[in-house]
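Each structure below appears as structure tokens.
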Structure 1
Amino acid sequence: MSVIYYFNASTYLLSSDSSMQPAYGVALSLLGLLVIWLVYDLLCKSKLVDKPIIFIGILFLIITLSAYLYSDIFNPRAVYMQIGSMIGTIMVANVFFVIIPVQKELVTACIDKTQVSRELGLKGYIRSRHNNYFTLPVVFTMISFHYPGVYSGSYGWLVLIAIMGILVLIRHYFNLRGVGQATNSLIGLIILAIIVLIFAMAPSQNKSEIQEIVSISEVKSIIDKRCASCHSDNPTDDVFVVAPSGFVLNTEEQIIASKDIIYQRTVATNSMPFNNKTNMTEAEREKLKIWFEGE
């Protein structure tokens, strides 16, 4: 978050249509890390911690609201990293402020052969248990930038919440399996949720209704205007001085050879240009779609 998203906030953190100053965006990100821990810690110290369904519901609602609010400020990829960092902050703070101190007290009690309260062990257990459920969602957000089809789109934040919910269910299944209480109904629910999500995320495969021919020269003109500032032998972008991933679109031949990737990133997922920095229009995306379908 610091090296990539904070030090390059105008490119990686903030959405392309945001008028917010980069420093304010970074401050809002850091504020989210602090607030989520304070709210979570208060919940854990309240009587709600003994009511797991209500506790999880409140925490899930807070995370959902955070994802929605940040989606208006940050670019989609940054939203995923922000939510992952917020949950990761809870995990680290749990270990640092609760789990390790509890462990030290338990070790000391063993050495001194003194009694410890049941509440002490339970406090460390609850935080460890929460970290257990947080693990898969955090791992997913760490690798999510590899999958633009997931985070792109107007409802990328909602997809994030759905995936996190499924991952928590998967973790719950394995926890139950570990104590011999896993049920087939839970497996069925997980599979059903995954299938529904896949169909909901699937890009439209309908052919364009507009019957026209888009030439490769028109496509190259769009690529030169919207993509070549980064993806060329000599990028002119203010951040990318070398073509990202070595992906170059200088010639018509290179464009034709890369037509599948161009379609996936500019039409199917709308994830490129990155953060739509060069303001590719919907009309231009439609032309790229028509050209791809006619190839």
Structure 2
Amino acid sequence: MPMENLIIIGSGPAAHTAAIYAGRAKLNPLIFEGLVAAGVAAGGQLTTTTEVENYPGFPKGILGPELMERMRDQSIKCGARIETVTVDKIDLKEKLFKVFCGSQVTKTKTIIIATGATAKRMFVPGENRLWQKGISACAVCDGALPIFRNKILVVVGGGDSAVEESTFLTKYASKVILLVRRDTLRASKTMQERLFSNKKIEVIWNTVLTEVVGEKSLTSLKVKNVKTNQESILEANGLFYAIGHLPNTAFLDGQLTLDETGYIKTTPGSTKTSIEGVFACGDVQDKIYRQAITSAGSGCMAALDAERYLHHA
């Protein structure tokens, strides 16, 4: 059975930054990047985005897939080995951990989990065809793109994230419409006050999205009032889902301590999990920021934490 110093599970900015640091530290890391893991190709959520304008070092922007390809190349250059297979489960009961990929079993002294979180989508008719052609699940990532500027934008959701993203989008939109399926918001009182005081935001209550319309890009939405069943059309050039994220932790099978929403709990100020030698970084343990740059930063932390652990083990 193969033996490793460090296995990194994931393929986004957190995983590759961890690999770059670990490779430079001569830890000879092995990355299992996944084969369409959690419904996303290797490279994580950035592979589903188009222009990335907020990652430092690219003043003219860069395509999400290209950014991830560059990170992957840099990981390899720094000494990482990459296998395009999906981790089915891990066994953390013994000091030498086991990682299972189908019939392949690998032992390792340390593990860095960087499997991310998948934005929840509604998969209404037309969504797959128009995804990233006017539809996004991250206002902070995509809201400033030229296709959304001075346009009518719609946000779906009713919690703090929906209110926060609606408020953020008012910097760029001519108008923001918040679709709420109930007659109340789940957001905090402070967030609600901020929302209702913003004249660029309109809230449409008791309404759900049923279809997205457009040829080359989004042009309108079909919506339905859940109380009257009345259907109508909203003209809009942008749609943002703010209905939550699902951390990719199912394969852990409850072996690590998670918070109430399923994110891996880490010791504040570190990437240490509830089991020594296992570290977590990126969106799988961060439900607040969820940005490529913060994921990369925590990937650096995880590699340094793993290096110190191996040094003292």
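Each value in this text was obtained by applying a stated rule to the coordinates, not by laboratory testing. Just so we're clear, the structure is a prediction, and the values are computed from it rather than from any experiment. Cβ atoms are built from the backbone, for glycine too; each structure is taken alone.
Observations on the model:
- Taking FRET efficiency 1/(1 + (r/R0)^6) of positions 29 and 101 (r between Cβ atoms, R0 = 30 Å, to 0.05) as the criterion, the top structure among 1, 2 is 2, with the largest value.
- Comparison of 1, 2 - label where Rg/Rh (Cα atoms, Kirkwood Rh) is highest: 1
- Looking across 1, 2, the calculation of relative contact order in percent (Cα under 8 Å, 6 or more apart) that yields 16 traces back to 1.
- helix-only ellipticity at 222 nm (-39500 (n - 2.57) for each DSSP H run of 4 or more, over all residues; to 500) from the coordinates reads -7000; which among 1, 2: 2
- Structures 1, 2 were shown, and distance in nm of label points 7 Å out along Cα→Cβ at positions 53 and 109 at 3.1 was computed from 1.
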